[in-house]
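Take a look at the structures listed below.
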Structure 1
């Protein structure tokens, strides 16, 4: 373990317009790994994001990126977007319809419009999602060193895989998401590899601040917090002063 440093490593699937907690996780690490070699979770958020349901307050709907036909064993980095469907316009229309009267809608809607219109340049879902995530990180002032798991010699799965990735990058700390790696056996995997585990504290931070008054807080995509309190307000949640 002599090659390990004090670097903090975070790992996550490249999700579509993820919630603010995703960016909090990036802001708290030194290097971030897009887990793009694993199979997609069909009930997950790799191809979709949540938007408040204007007809049912307190509930959300999904904005989903359509994909060409794929098998259950297809890895995320081999999923192709179905650009025969006019999904970008549909997503933008739903975002505009819900948020057009929010305080910071005019300030940031044009960015989402530019990003989604540019999405036609990408054939693969992972490439599109990574592009969007990096653009949003630039907007928020989040800096990280990026990696693709598909470029790494990974031989393990699940938590053993995460520990192996941290080890391959020479890290000493693994930044875990909300609710993940909570039981003793999971933590023991990292401990045995000489790796500390830190858990995201985003939900606790979210619930302690004014943005939590909004029904969609903590569930909707990053656009919700940006249209509600702007970049400066979002940074107060996503980028605490101290790592």
Structure 2
């Protein structure tokens, strides 16, 4: 359906959520680069706010059963394979740090990965929470959003997490990767390399580093708030009319 649309029609303008998406449309469907404009997805600053995280974090951690010293790796997704869940499991096992635990939020089932979880000895360190309409509460409890995705045109959860002061480790392939500056998290270059991800996780555990990233994260996300994004959208729509 995508191919038919972009090869059989000539839109006045195409709004792409990231440079990666723009490159893909040009490569796969021959879309004229002059027609394409990068406008990232925006987040709701009223929901995803660092002050909300600070106010709700103690209760949210108790709700998740997190103990002092636990490092909550939050994995938010509605699918597991493409988002790199298997690589995350391997990386946590390789890191061999008992403080690390994975909390999975989304419409996903553990069935396909239960064997791997048991084989890696992670049964007690992987918890499944199902879907939620209040992902910001989980972000308040988490210490690090980890999304080793193999393909992601954008990845709104990345900027939502940063806006709340939750540091991020994702891959360089994620469309929202530019929001993850060296001071707010880390980027995995090879999404299939569990050893690389294990090294990034251990680096994040450097004393005081997560706190530094957390303090810098909201500023990195500020330009993605809807109030800023909509100005660009309006300009392009009226300009193309």
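Taken together, the values in this text are just the output of simple stated rules run on the coordinates, not laboratory data. None of the values given here were measured: they were computed from a predicted structure. Cβ atoms are built from the backbone, for glycine too; each structure is taken alone.
Brief remarks follow.
- Computing P(r) over Cα pairs in 5 Å bins from 0, in percent, for residues 150-229 alone across structures 1, 2 gives 3, 17, 27, 24, 19, 8, 3, 1 for structure 2.
- If mean count of other Cβ atoms within 10 Å over residues 134-141 is computed and equals 16.2, the structure in 1, 2: 1
- Highest-scoring label, criterion being relative contact order in percent (Cα under 8 Å, 6 or more apart), among 1, 2: 1
- A value of 1.5 for distance in nm of label points 7 Å out along Cα→Cβ at positions 14 and 142, calculated from one of 1, 2, originates in structure 1.
- Distance in nm of label points 7 Å out along Cα→Cβ at positions 126 and 222 from the coordinates reads 1.9; which among 1, 2: 1
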